[in-house]
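So, here's a batch of structures to check.
What follows draws every value from the coordinates through simple rules; no lab data is involved. Keep in mind that what you see is a predicted model, and the values were worked out from it rather than measured. Cβ atoms are built from the backbone, for glycine too; each structure is taken alone.
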Structure P
C-alpha cells in the first residue's frame, strides 16, 4: 500500500505555521483596525488580548494533535468526537470557503504587489493570480519535500525581512519624535462594541494558521514532538513580529495618518530608505502572500484526502501518487476551486468576508472535542500504540480552566458578530450550510453501497 512520506520535522512545522499565519494581514489590516479605535493604547491592548487568545488555542490544538497524530487535523478530531456527519460538514466548509478562499484572495494580493513592478489590469491580472495558484499546486504535487522546502525558504525570508525592517527602524527612525500618544475619534461613532467586534475579527484573521499544523501530522517524523513545539515556538514568533510591526506603524505615522494609507509598511520603509525600501516591502508582501497560499495548500489538501480515505468524500481523492507520495488529486481539487472563487468573487474583500465566522464555528467544535477526549482517554494506552507515534501526549496546562476560557472567547466572538452584524453572519452561515444537501446525498449513497455489498 502506498502511503504518505514521513519527512516533516519541527522546523517544517514552525515554518508551516508561520508561513500560513504571516500572510498579507500585517500589511493590510492595521490601517483598518486603526479606524475602529481612538488611540494606539486601545489597539495594542486589543491586539495583546487576541494574541493571548490565540496562544490558548494553540495549546488546545497541540493536545488534540498529540492525542490523534494523523493526517487531517481538525477533520480527524471532529469526526472522532462527533461522528462522520460533523466531519463531513467541516471538510465541506474547508473546501467550499474556509481554506480555498485564502488561496484566491492572497493570490490577488500577491498579483497587486507584482503590479508594483509590471502593470497588470483586467485579464492579465487574473491570469497572473491563477498562475500563482497553479505554480504552487505544482510544487505541492511533485512532493512534500519540495513544498516544505519552499515553505522553509519563504518563511525565513518573510520573518527575516520583517525583523530587518524592525532593526532598520530602530537605527533610522527610532530617535525621531514618536506618535504613539496621538489620538483621534474612531472613523465611525457607532459605539464601543460595534467598533470592537469587526476589529477583533480582523485581528483574529491575521492570526489564522496555527490550526493547520495538525493537518500534515501523518507526514511528520514524530508528530507528538513536532506539533506542540511548532505551536508554542511558531505562535510566539508571530506574536512578537506582529506587535513590533503595529507599534512601528503607530510610532512613525500616528493613528490619523495610518488610517489614510492602505500600505503602511511600504510608507514607513519609504521614509527609511526611499524607493528602495518601498520596493523591498513590495517583495516581502508578495513572498508573504505566496508562502501563506503554499502553507494552506500543503495542509488543507490532506483534509480532503483524509475524508476520502474514510469514505466521506469522492473516492478518487483517496489517492497517493506512486512516485511523489503526495495526495495529488486532492491538491488539484484545491487549486481548481481556489481558481473558481478567484474568478467568480473577484476581490480580496469579497473572498475573505466569510472566513472567520465559519472558522470560529469549528474552533468551538474542536475545543468541545478536547473535553470529550480527556474524559475518554483518547490517544492513551492502546490508541497510542496503534498510532505508531512516539512520545507522550501534550496536555493543556491549568485544565479545564484554560480551555474553558478559550471556549468562552470563541463563543463570545460568535455571539457578538451574529448580534451586531447579523446580515453578514447569515451569509457566512449559508456558505457552510450548503454542505447539508450534499451530505444527504453522500450518506444516502454510502448506505446504498453498503446495502449492495
Structure Q
C-alpha cells in the first residue's frame, strides 16, 4: 500500500486505504461461515443473537485495535516476561497452525471445491484413521501451495490481495442486496441454546472468528507499518489506527448482518447443512446459478490462500524470533505440514474442538483490552493487569472445561472412554460450586469475578495496595 505522508499526515484516500487493508486482515474467508449458521439456528431470535455476535466479532476487535493504539503496541508490557511470552505463543498457535490456518484450507474446500466434486464421501484408511479422500488431496495441495508462497514471497501475493479484496467486497454487497430483496424463506424458529439465551449464545459464537485475539497482533503490525511509512509520532499513529479500526468495523458489521439474515431466511436450502459454508454455497447456487458458484468459489479460494500464507508467514517469523536456531524456512515447512494434518479433522469437527480452547483464552484477551484502557487509573497498574488476567484465565479454563465435557458426553452419553468419563466427572464435581456465579450456565462464569477484581484494583489505594503489589 503506497502511503503519501507529509508531516505525519495522511490523505483521506490513504486513510481509507489503510481502513480497507485492516478490514481485509480481519475478513478471512472463515468469517463467512459462522454468521449464516448462527442465523439459521437463531431464527426468530436472530436480532438478539446478531447483537451478541457483533459484540465479540466486531466490537471487541475494534476496541482491541484502539487499546493497542493507546498502549503504542505494548499491550503486554505490564505482564511478567514469561506470561507475556506464553500469551503471545498461545495466540499465535490459535490463529496459526492449531485452528485458524487449517480452517482456511477447509473453508476453501467446502466453498471452493466441494460443489464441483461428484463423490465427496469416498474415504481412505491410514492405519486406524478413516480420512475423506477428496478433502485429503485438496488440503495437501492447498497447503503445499501455501508453503511455496510463504517460502518465496513476491509481488504476486500482494497483487492478488489488492485485486481480491475489492472483488470480494462487491460480491458481498451483491449478496447482501439479494438476501434483503430475495430471501429464500420466512424466518424460522430458534433452535437449541438460541431459544433461551440468544444474546449470550451470540456472544460466544463470536469467539469463533478469533478476531479479538488477532486484533492484538494486527494492531502492532499496523503501527509498525505506519512507522515504516513515516508516521513516527505516537499521537498520529494512534489517530490513524483508530480511524482504520472504525472503517474495518463498519465493513465487518455490514458483512455479518447480511449473512445472519441469509441464515435466518435460508429455509430448505439449509436442510442438512453442517456449517455456514454449505448454506452460503447453496444460496448462491440457487440465486445466481453455476456462474455465481464459480465466481464465489474462485474468490473465496484465493482469499483463503492469501490468508493462509499470511498466517503461516507471521507465525514462522514469530517463532523464528523466539527460537533463532529454527530457521524461517524450516518453520514454514513444519507449520504448513501441521496445518495440512489438522485440516483433515474436518471443518465441523475443527470448530467443535476449538470452542473449549477459545472459551479459556478469550476472557484473557478481553480482560487485557479492558485493563489497557484503565491502566492510568490503577494505583498499582502492574498488579492490576496481572490479577485481572489471572482471574479471567482461571474462570475461563472452567468455562472451557465445561464445554469440553459437554461435547465429550454427546447426546446419548455412549461411547465415552474411561479417561473422558473421569474428566466429565471432575467437571461435574466442580459445577455445584461454580454454578452460583451469574452466567455460569451460559458459559461466561469468568465475567463477574474479573469485573470484581478490576473494580477492587481501581479503588484499593495507599499502603494496602503497595503490600499486595509487592507480594
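At a glance:
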| read-out | value |
| --- | --- |
| Top of P, Q by relative contact order in percent (Cα under 8 Å, 6 or more apart), largest first | P |
| Among P, Q, structure where mean projected area of the Cα convex hull in nm², for residues 136-263 alone as derived comes to 10.8 | P |
| When mean count of other Cβ atoms within 10 Å over residues 184-191 is computed for each of P, Q, the largest belongs to | Q |
